[in-house]
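Nothing in this text is a laboratory measurement; each read-out follows from the coordinates by a stated rule. The structure presented is a predicted model; accordingly, all values stated were derived computationally and were not measured. Cβ atoms are built from the backbone, for glycine too; each structure is taken alone.
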Structure 1
């Protein structure tokens, strides 16, 4: 089906001046994407040397650091990092290793007064300074207390997340994220409650998620449940990229005009309209309901947000009230910004095997007055609106996470494990991409910029 003839209203939403069209192949150099970058140990080492050590990493949620002494531990490629709340309210980050004999100080996130090494009893303050040792007089080079410090890393916060970087020289967090902090200033990200969290071990390279989330061309085939409530057609969804490597697809949360459910089958968009006191039967035809209903939904949310308890709508614009900017933060974090939810995805490489990775899936809900439960989106279940702990599991061919079977992300992971075999095939030489997939090659070109010293 070609583009529909029905007129679609254009929203007066400003576009950031640094934005480029993510469907424009003229922005690409044409760097080839060969399969070896998905399984080669040599390529994975280059990623560590030139990219992973230059970017910013998410250590955890800021809500986990409420009191001085609260800390989170993040393990990445054989390195372990502590991010700890200080007495002055700041957050500082340190390598998780005692400077005496190299024992890891802590194994998992918790809360402490000081960091105690269980090997020889050395005590490190929250600020990383050595406070006490046994037999301080027995060091010919002098008492190490007050002199030795844990090795510190740069640490910062944005969006309710704690970030750190292995590099002292790369751009600061706000520069690294530019222009996302400005674009998403209307979302109260710090208030989001993590209601579902899994760390899933997968048999595929970490890059599968970034390229998968950089296009919607696969949606109609891989996720047939999506078009009835999110319009991902390339002529409707806006695709954007930025020089730092970040990108997003802004998807209108309305039915696709070229995908129709069978006559008489309940339509998910109808339920959304009813929730905001709009009669789905009041439209003359499906096309009108999809487009005018979408506009009526914006107006209803703007009119009734306070009385219905959706206080986080106060500063949202017309696009943010109803639509979904699915955003990739280079190189490995994706956040789906929904009006009432955030979905956080992150892949991280296996430190030993480039054909394996972990996939973090966090579903977060914005609190709504009078609601104690919220949809997990990916789980489709109502979940308590309260912070939950992350659980680690194996994907096991899809059987390891039964609560999200047949969800969008489950379908993506099933395809990813199958695709790993394709990347390792001698029959694959390079991508042959549609214009709407331009962001896929753009990601690899930004990655090449890091590996070849043009970024970082």
Structure 2
């Protein structure tokens, strides 16, 4: 049997022979630095030491475990998987116990070598080389945090995920996307296509694990949601690319509610809810099991087709099914917009106000209400009819006061509608008007505003 000479490991850590217990150390004591020693055991001795170090690891007695483990690693690296699984824990423990940078470097190099030796000496069908590379990558990310791009880890992760797909560890799939994302953010031009391909591969694997059920299904689903959020935030793909990726997936998943829901959520996060692929997913999902999400998707499909009456019905379904208050406010706002498209401005204001009751700082609702008021007919008197523009500008002013994101749109609308204010002369000669005084706008508007003239 070829002996394994681990120079770095031996330099950083004292050796132990057969059944030789290491001396008890005070908690937090630094690992000793001694001259390299190689211990060779017989096969019988290796089996005894194997049992001893494995039991010690189970009991978290890592210092004691080390003394039994290392000679086995040196003598029979092909003996048992525990040499590598327990060995990683033992060396990791010793790494945490020291602050000496030279010792820490030797230990983390030894941990990397441990994975290489597992691939070299220990062949196991259940855990092929590609699986071990995933473990090596995870340890690299742990022990080499200063390497922000982590290109070596990326290479091992990619090889592992490419080879194993849905058989890869869930944490490996997640880290693969994270590391690829970091590379993409460092150079979007160089790594853009790569990140897109990496996300697709990991996402498909996580979907497969989640759909298969079993003990890992829930974990896979949560990690799929995480990588979806990461992908959505990256800006790496536009809606057209999304359609290319998911058109066939949606068609093949017409009866898979979980997958359809996952795709719809991703499209929503990316702002791609005007896509025909999104509409198809929503339609399939709504037939299987109506939800607020699927109903809202069908409503948007109706809007795109010009079927505003259909959109009203679907949004009302969404409102009857929704549990989340933020989503409810959004659906109310969207429904208000549909009524504006139908020129039913009174209903538009009604639903926008309901949205504000839930989300009082949503400036979009005030902008929409202002547009509705500006379209109202409240008087046959041509001067008094212009009073709606005062109310409209009140709403636009309110929008930017509660929601800074609306300021630009609000200012543009104010500048537009101020042009339609009565002139100073019109106000002066009208018996019902007085510059700067309160004025009650009648009709369905039924609001008090301030009489104003346009700037000359």
Assign the value 21.6, calculated as mean count of other Cβ atoms within 10 Å over residues 79-86, to the correct structure from 1, 2. 1
Here helix-only ellipticity at 222 nm (-39500 (n - 2.57) for each DSSP H run of 4 or more, over all residues; to 500) was calculated and came to -22000; which of the structures 1, 2 was it taken from? 2
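Out of 1, 2, which has the highest value for relative contact order in percent (Cα under 8 Å, 6 or more apart)?
On the way: 1: 22; 2: 6.
Comparing 1, 2 by relative contact order in percent (Cα under 8 Å, 6 or more apart), the maximum is at 1.
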Taking FRET efficiency 1/(1 + (r/R0)^6) of positions 231 and 255 (r between Cβ atoms, R0 = 30 Å, to 0.05) as the quantity of interest, name the structure among 1, 2 where it is greatest. 1
I have 24.4 for mean projected area of the Cα convex hull in nm², calculated from one of the structures 1, 2. Which structure is it? 1
